[in-house]
Structure I
Amino acid sequence: MLPFLTFCILFVLVLAHFRRKNDAAQSKVEEDFWSREYESNATRRQDISELDYITIPLGKLPLDLDTDSSRRIQSLASEKMIDLSSYTNTDLKLKYGAANLETLSKYECNYVDLEKALDIYASELLDHDRTQDAITILEYAVAIGSDVGHTYLTLADLYHDTGENAKTQELITHAREHASLNRQPFLDKMQDYLT
């Protein structure tokens, strides 16, 4: 009975030690978060006019199909867009100032709208048997850093159908560079197009 009691007491003591250690670590994480958040809210507005904004080359894209997505792409050409998906709001405030957060969020929303519109428009082009035009749209989407998985899968499928396996391999390499696309099941689907 005594060894069992000793074991139980030791177990409770070890458990209490690890709980205190975990609580301290969690407290440190929260403290660091709020410290960064406070610092980010105090950051002065920075110049954002020279950021790497995305421009839509209207003259180089086949946007002649009259659809909502085509019109949306054309209307976004006059808007500022930027991919900020790799930043948290705190990161953006620290880097560009809290006063710019709303503006930058709008530019990011425009970019997300463009990604979606390009993917939808490529599907509409395919519905009209315009394979090469769809490839052009999808390649542009990949070039601007789109992380819409359907865009990559459709483009890989089109490369497969047109016998451009080298481009499929380049596309897979590009997808590996995206954190949101670098998931094994997704990459396996793309790899299937090489066989």
Structure II
Amino acid sequence: SLAGQYDVTRNGDRIRCRVVKAIPEAESLGTWHLLRDQLIDGDTLLFDLGNGTTEEWVIDRNGEIIDGNATDSFPVSGLVGAIAKDPLIRGKLCPLAEQSPNTDLIVRALRSGSIADIPLERWEAVKQQHIDEWWTQIKSYLLKAHGSTLQSVANVIFTGGGTELIRNRLPKQFLSPEQPQSASVRGMYAHYHSQIASGVVKFG
């Protein structure tokens, strides 16, 4: 059982919580709940670009998952790995050929906009080149795996930390939340908070 008292850290914030009831859900559904008021009535294709996995779900108008799964097709870690192999990045981070680039530095650089002593414009060029290639891989996968679904659903949502990197490349009709790296957690919290407040979800 998950019931009990917990001290957890989420996105740098320490939280003390008490679990009294556990309801298993796909975390990505939180983004669907967060954006529900913006959705056109009908089914939704949702992609959650996480660090180690990508979740892809087809969700009906009531928020029920029709189909989908979690894959390792194009997680952010794959993008980071490609950047780590870039000659400029590898040369700066690894003066000894036997070394391997510290991928944590690259992850931080994707957020901060700088890495080592590489000029900002050079880093930006390298980053955008690899993000372009990553986005091309994502589009190819979308067409191959979900070509017919893209034409039948009413909404397409991109969420997760990787979405922040490709937001300006997404077609205008695709939806993405602000701060996509925490959108699913925020959306799920708000959803169940409202369910508890309205008495739909009860404890005991």
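What follows is calculated from the coordinates using simple rules that are stated; it is not laboratory data. In this text the structure is predicted, and so the values were computed from the model without any measurement. Cβ atoms are built from the backbone, for glycine too; each structure is taken alone.
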### Message
Matching task: 1, 6, 13, 17, 16, 14, 12, 9, 7, 3, 1, 0, 0 is the computed value of P(r) over Cα pairs in 5 Å bins from 0, in percent. Pick the structure from I, II.
### Response
II
### Message
When helix-only ellipticity at 222 nm (-39500 (n - 2.57) for each DSSP H run of 4 or more, over all residues; to 500) is computed for each of I, II, which one produces -22500?
### Response
I
### Query
Thinking only about relative contact order in percent (Cα under 8 Å, 6 or more apart), which of I, II has the largest value?
II
### Task
Assign the value 2.8, calculated as distance in nm of label points 7 Å out along Cα→Cβ at positions 91 and 107, to the correct structure from I, II.
II
